[in-house]
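Taken together, the values in this text are just the output of simple stated rules run on the coordinates, not laboratory data. This one's a predicted model, so the numbers in the text were calculated from it and none came from an experiment. Cβ atoms are built from the backbone, for glycine too; each structure is taken alone.
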Structure 1
């Protein structure tokens with residue numbers, strides 16, 4: 001396993017999601033490296049158990065590890081000098097999908113706060129809402145197109161890594177901070193699922 005503070009953060013968030021009984025979405029996890037700029041990006045998606053496929057509500061999480069953070073981390077690792085705190089850029093997108101009717105963004109956002117709980121020294125701030133309209137066609141029956149609505153609420157922010165978290169296993173701060181993030185995401189998904197919106201049936205017939 002790669003020994004790196006960025007993968008430590010990923011592991012801490014995964015543990016938090018498991019502790020909150022969230023369900024990872026199959027084939028929705030990606031670990032990418034920008035070969036030109038050197039930035040590293042990790043993306044994953046989690047939903048509530050028993051939602052079917054696709055789930056009614058889901059959270060898409062993106063962690064970015066920019067090149068300058070890697071430079072600062074390497075300087076600390078090699079020279080034990082921390083002139084600038086390495087930072088993980090975070091984006092959380094809450095998505096409500098399979099909607100029968102176009103949602104009211106004000107109604108959906110009413111159950112979500114303007115910012116996340118404190119994660120380390122920072123909070124994620126709500127950036128806005130996006131409503132999406134798709135049209136599905138039953139090619140077998142030749143039925144006309146019908147709309148399928150979704151809404152996304154985005155939060156953005158930074159997580160600065162304290163020096164004590166840079167050493168692998170040196171502290172439990174990552175577990176504490178990302179444990180808070182995991183429980184907040186789980187609570188937000190439950191609130192979104194309880195809004196009383198009308199949903200189309202899941203493609204997966206095993207939805208409970």
Structure 2
């Protein structure tokens with residue numbers, strides 16, 4: 001089964017390069033692209049897409065507004081694919097409903113990996129984006145009440161997830177097995193009633 005990907009991007013060359021990359025990768029297909037948010041909002045709910053790569057700086061409505069309007073109308077997972085990485089843009093994207101965030105300068109392998117990760121329930125965030133989230137958390141210097149629903153070990157895990165560490169890196173840091181880390185993450189998601197890392201971080205740290 002192929003992962004069906006859509007693209008919302010007003011730069012023709014970038015869009016075509018992304019389509020070529022996706023269609024030349026085993027297990028992925030991209031037959032739909034849009035150069036405005038308005039077109040995407042109108043057409044995407046009628047398509048059976050799994051993942052959409054969403055630009056932010058679009059003519060008319062921007063990508064964040066587009067995700068915000070589409071999230072309740074379809075089951076698509078949105079990855080923001082953009083050159084903008086300031087903290088407010090990242091936070092606004094997450095609040096709108098994006099579950100992943102990658103840079104337009106990301107390598108081809110990173111883009112495909114991000115699509116695969118979000119399709120399988122993950123929340124791909126580049127290290128740069130994770131760092132911005134940490135800076136925002138440290139600037140607020142507080143957490144939400146949900147943080148205290150977690151055990152001490154789960155609190156350690158969620159803080160390392162917020163730093164952008166992968167499961168194998170968290171396992172090494174905490175001297176645990178990767179499977180034990182996965183169990184802690186599942187328990188965190190269950191306690192917070194969420195299904196992704198981004199949603200968990202949003203519930204724990206972002207006001």
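Figures for the structure shown
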| quantity | calculated |
| --- | --- |
| Winner on relative contact order in percent (Cα under 8 Å, 6 or more apart) once structures 1, 2 are ranked, highest first | 1 |
| At a computed 17.0, 50 (Rg and Dmax of the Cα atoms in Å), which of 1, 2 | 2 |
| Among 1, 2, which structure scores highest (criterion: distance in nm of label points 7 Å out along Cα→Cβ at positions 161 and 177) | 2 |
| Which entry (1, 2) yields the derived value -15500 for helix-only ellipticity at 222 nm (-39500 (n - 2.57) for each DSSP H run of 4 or more, over all residues; to 500) | 2 |
| Origin of the derived value 3.6 (distance in nm of label points 7 Å out along Cα→Cβ at positions 33 and 49; candidates 1, 2) | 1 |
